[in-house]
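Listed after this line are the structures, all set down as structure tokens.
Taken together, the values in this text are just the output of simple stated rules run on the coordinates, not laboratory data. Just so it is clear, the model here is predicted, and its values are computed rather than measured. Cβ atoms are built from the backbone, for glycine too; each structure is taken alone.
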Structure 1
Amino acid sequence: MWCNISAAPFLLTGFPGLEIFHPWISISFFVIYVSILFGNGTLLFLISEDYTLHEPMYYFLAILAATDLGMTLTTMPTVLGVLWLDHREISHEACFFQAYLIHSLSVMESGILLVMAYDRFIAISNPLRYSSILTNAKVVKIGVGVVMRGFILIVPIIITLSRFPYCKSPILSHTFCLHQDVIKLACADITFNRLYPIALVSLTGFLDSALIFISYILILKTVMGIASGKEQAKALNTCVSHISCVLVFYVTVTGLTFIHRFGKYVPHVVHVIMSYVYFLFPPFMNPIIYSVKTKKIQKSIYHFLSFHKI
């Protein structure tokens, strides 16, 4: 599959002009790295071990946590390698594989947030039929569908990426490989690799966010039909965690897209920082949001800690 394995390796870049501070910067990245592993790992452990969390909502949350773990484990090794050891070289095949995982997991994250919106819509609009509509078998099918969509849709641009000759400067703009970064180094007609991502973003990001928005309009319409104000607040409270995660994800996506598209005169270090925010902020915040806003998660943590104190 890889046709450039004999070519000179790509060179990753840290924070331009701040190389002397890389060891100190790496400390904060390492703390965030460990926090993400601990937070998402804890969520997966609790959902696996606590039978009270064996519900569709928490199964989808487990997929979200696994996706966030995957994103972090994919990006952080090269980030810390550059900041700690100044290990900048990355082979073409390793770079393409990392780019494939990063972009696939991004599509998966968008998809699982959409599925979680559907879950909240069913829970509020059809509470009595919730378990019969979202059976374990259906949850598995939806989960597999989200995963397959992410990994299949990215294949075409990675295959073409691997077939291009690279004769320009091998220096990349980040401490990890991104399609939009690597494609600038190709010495070939890259029309497909410019157009396909636009179609992909429209098909996934824009469509997913639009469907999430529509689902919450329908949820609000259902909630407004509930007579009791207390019940209205209770119903909406079950959506707070998901809404927070959606905002964290799409605000960072929008910020990164805006910087890349319209930030020609913005210092390069801002582009770099926004990339880190996009890849690290959602995985860091999602476990915190669900731990703070979801009572069942809080109870599960309390019971686990109480059990080990005895």
Structure 2
Amino acid sequence: MGQKQHLDGIDLGSLKVLVLVCDLGSFSAAANRLQVNQSTVSYTVERLRTVFRDPLFLRQGNRMLPTEKCSELTETARRMLDQLLAFTAEQTFDPTSATGAVTVSCNFHERQIVMPEFCARLRRAAPNVRLVVLESAVHGKRQLKQNECDVVLGPIEIFGEAYFRTHLFTDRYVCVMDPGNPLAQAPLSLSDYRSARHIQVNHNGEWRGLYIAALGAKGIPFEPAVVLPSHDNLERIIAGSDLIATIPGRLAHGLSDRLSVVDFPLDVPIHIDMYWTARTAQSGLHRWVRQLLAEVARSRPEGDGAS
């Protein structure tokens, strides 16, 4: 009877609070997300502490850090909540009458290659569905885990039983430069590449291109002359200069009539995958959106689109 009384203190709402406090590291942040008073969150956590006979969270600076038991409970609660949401999802789907929102997290590469056609086809087929696109950088897994997005696209690896994955396409690096650059006239050797003046795009300091690690593995340091936060204005900065930028081939395709494109001297594949969780796995809307994303991504003619 005592064990039943303990379990009576658990409901879906309290489990949601547990997950949010663990993810956000703050009672007040969880309260803001849930649109409730902080006292409600504090009361719920106190109740869960009694049920599980564990402090669950310990304060460290401005953050509430989960105990080991709390981390285990949170992952179990997250799976339960996602699975229950999946059971409530509509199995049939008609895009013409569909409503709701879909949030996709990705970076400049995927936004340039996939988003324009995807958005156009989404608007034609499902005009009442709202599309939100987030910057991913290195935060895709966290955004997916905390339900900030529904889908993540990118050259990343997200591991765990809670995540689903499908491969979209494979790109490879090339170098873009002004047509007057002497390096544009012949195949680019590693020696020539090393001596060139480089632009690095670091996505606001949160991402290093895969080619930099490949160069490091060959013992070749990468020391850029110019560092940019994004690919914006890359063409205008390169034009008339001795600078070269190493970027995915499909991005370079859109610049090929104004800049010279030369193969990067190493073969470095960029695997673009799509990830989602059990929360949206069975949703008619999200299944349709994922299929549309895959169709658009795999239909692009530039580069290696094999899956």
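Structure summary
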item: FRET efficiency 1/(1 + (r/R0)^6) of positions 25 and 289 (r between Cβ atoms, R0 = 30 Å, to 0.05) - highest-scoring structure of 1, 2; result: 1
item: Structure from which -12000 was derived, helix-only ellipticity at 222 nm (-39500 (n - 2.57) for each DSSP H run of 4 or more, over all residues; to 500), options 1, 2; result: 2
item: Label whose coordinates, when FRET efficiency 1/(1 + (r/R0)^6) of positions 97 and 161 (r between Cβ atoms, R0 = 30 Å, to 0.05) is calculated, return 0.30 (choices 1, 2); result: 2
item: With Cα Rg over 2.2 N^0.38 Å derived as 1.22, matching label from 1, 2; result: 2
